[in-house]
Structure I
Amino acid sequence: MPFYGVKIQKLSLPDIVAHKLCVALERGERARRDWFDVHYFLGSPMGAVINEQIIFDRTKLTMKEFYKTLEEKVRKTNRARILDGLGEVLEESQKDWARAKLIDELMGLIERNRDLC
């Protein structure tokens with residue numbers, strides 16, 4: 001894609017989603033904001049366009065194994081600290097939602113995607 005006459009490399013949407021999922025798995029509890037992003041991707045049509053080869057290359061896991069591992073990481077999340085690193089960027093209503101529903105909804109989305117593999 002040219003930008004002011006210079007060709008710029010860019011990632012495709014399936015690549016972006018795959019890398020975000022891998023980063024969320026790698027950081028786990030250290031970056032709860034990733035759970036918010038993963039929820040967004042898996043809950044939208046973008047969740048259907050994941051570059052599975054990137055997931056495999058980075059994790060050496062099949063998609064089913066990847067989702068199972070991701071689910072285990074999410075399950076271990078300290079719900080009382082869900083807003084750490086995330087609360088600064090959310091409005092009050094979003095904070096209320098994150099405290100009450102983020103983890104449960106994310107677990108459901110991961111389970112759905114795992115079952116579709």
Structure II
Amino acid sequence: MIGCTSSLTVDEVVYNAKKFAGRDAAIASGLALVEDPSLEIAPVTRETAQKALRMMKEANLEPRDAIHVAAAIESKFDVFLSIDADFGKNSPIAVKTPKDALKSILPVQIISSTR
């Protein structure tokens with residue numbers, strides 16, 4: 001396993017894919033996510049929800065952000081990847097962009113292009 005996401009991500013991926021690309025694309029996107037062997041899908045349990053609600057209060061996280069972080073913490077991950085620029089402001093675990101995470105593990109520099 002390389003990464004972890006909460007089961008809430010399945011809803012987010014399928015919902016957005018359906019909105020922008022249609023039902024068939026949404027189902028294909030959801031299946032690609034859940035069938036990826038390098039990705040653990042952490043369940044959102046009662047304990048996850050309780051932890052998320054505490055984080056909403058203590059760290060001022062948004063509801064979905066708190067659920068994702070709580071699931072990551074319960075799955076023993078210490079870094080959270082997000083493309084949401086505001087996500088990491090109050091997170092109790094480190095938040096990196098996927099690009100920054102790759103920079104920290106790859107031996108070569110990643111060069112971004114604006115083309």
Structure III
Amino acid sequence: MNDLRVALMRFTAPLGFRLVRVADDIYDQDGLRSVHDHEFMRDPAFRRAYARGVQAAGTDYGWHWRVHVGLWAASCAARIEGDFAECGVNRGFMASAIHALPRLALSRQDVLRPA
């Protein structure tokens with residue numbers, strides 16, 4: 001360990017911080033940091049769905065993990081009988097991403113839209 005790193009660790013530790021090495025393969029967005037697999041970000045279907053969410057919202061919030069989980073939840077919900085509704089959609093980022101994911105096979109009639 002070099003002297004600068006040791007000095008920084010001694011200074012930051014009492015403040016409740018620690019130094020960590022940042023690697024290229026770490027997911028670090030939307031308040032979540034993980035060294036675990038985030039291969040979904042390279043999936044073309046996910047990328048198209050996410051881009052559709054960005055288009056609907058008019059901005060990219062950096063919600064990749066959140067949208068990934070939302071798409072997973074929607075895919076689970078699509079396999080059971082009943083209606084699917086998302087409430088509190090703001091600008092429709094998640095709803096648009098869900099609708100754009102082809103494997104969910106949601107028809108226009110399946111998606112509830114505000115009047």
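FYI, it's all coordinate maths here, none of it is from the lab. Note that the structure is a prediction, hence the values are computed from the model and not measured. Cβ atoms are built from the backbone, for glycine too; each structure is taken alone.
A value of 0.10 was derived for FRET efficiency 1/(1 + (r/R0)^6) of positions 4 and 44 (r between Cβ atoms, R0 = 30 Å, to 0.05); which structure in I, II, III was it taken from?
III
Name the one structure among I, II, III that semi-axes √(5λ) of the Cα gyration tensor in Å of 39, 14, 13 was derived from.
Derived from III, not from the others.
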